[in-house]
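Several structures are given next for inspection.
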Structure 1
Amino acid sequence: MELETLQRLRRALSAAVAVSAIALVMAKVQVADGGGHSSGLLASLAFALCSVAFVVVWRKEHAANEAAFAERERAQLALLALQLELAKKKKEHTGADAP
């Protein structure tokens, strides 16, 4: 997946984790009042699944960010090497005594 897609997915999963955590708290309060056992089970399952999916997507996004950074660094190094080579050739053509 590309980086932008991973970022969108991470944001959506972050919202899903927050909503499922709120649902879990509401279900726990409802269980304390004497009902809502099945909704508590569903909320806890949704929270666990969303949390795991969030972590997986976050790790993929982090790896994609690292790869993009490394690619930018390689491109910058190649550009610097070309500039150095050009400067050396220019110096050879103009003579060694020129500043």
Structure 2
Amino acid sequence: MTFPDDATLLARGRYATLGASKRDHMKKLHGFMGRLTDQARVVLRYDEDAEVAYTVFMAMQGNMDEAAATIGQLAELTKAMDELKPAAWGKESKHE
């Protein structure tokens, strides 16, 4: 069995690390989306109590801000993985 050279192995290790981080960020994003869905249901249920609906809506804005930041981080991770892919796997990026 032959192994790739050290530079390729290093690139593959970095690629795998970025991939793991990307998966973690996706899990985080799924959590934000679930909370936003639950909060939207609460807002719709409390149409008779505007104060409760407003409080939950404000919490939704915070979750949307965090989700937007996570999406930005996902974009950065995807770009970094795309740039590293040729060195790691010898394939062209699909996002060029």
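Structure data summary
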quantity	calculated
Parent structure of the calculated result 1.00, given that FRET efficiency 1/(1 + (r/R0)^6) of positions 21 and 45 (r between Cβ atoms, R0 = 41 Å, to 0.05) is the read-out and 1, 2 the choices	1
Highest-scoring label, criterion being FRET efficiency 1/(1 + (r/R0)^6) of positions 29 and 85 (r between Cβ atoms, R0 = 25 Å, to 0.05), among 1, 2	2
Structure responsible for -33000, with helix-only ellipticity at 222 nm (-39500 (n - 2.57) for each DSSP H run of 4 or more, over all residues; to 500) calculated and labels 1, 2 on offer	1
Origin of the derived value 31 (relative contact order in percent (Cα under 8 Å, 6 or more apart); candidates 1, 2)	1
Origin of the value 69, 26, 15, where Cα extents along the principal axes in Å was derived from one of 1, 2	2
Source structure (of 1, 2) for semi-axes √(5λ) of the Cα gyration tensor in Å, for residues 13-60 alone, computed value 36, 8, 4	2
Label whose coordinates, when distance in nm of label points 7 Å out along Cα→Cβ at positions 37 and 53 is calculated, return 2.8 (choices 1, 2)	1
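Read-outs throughout are calculated quantities, based only on the coordinates presented, and are distinct from any laboratory measurement. Here the structure is a predicted model, which means the values were calculated and not measured. Cβ atoms are built from the backbone, for glycine too; each structure is taken alone.
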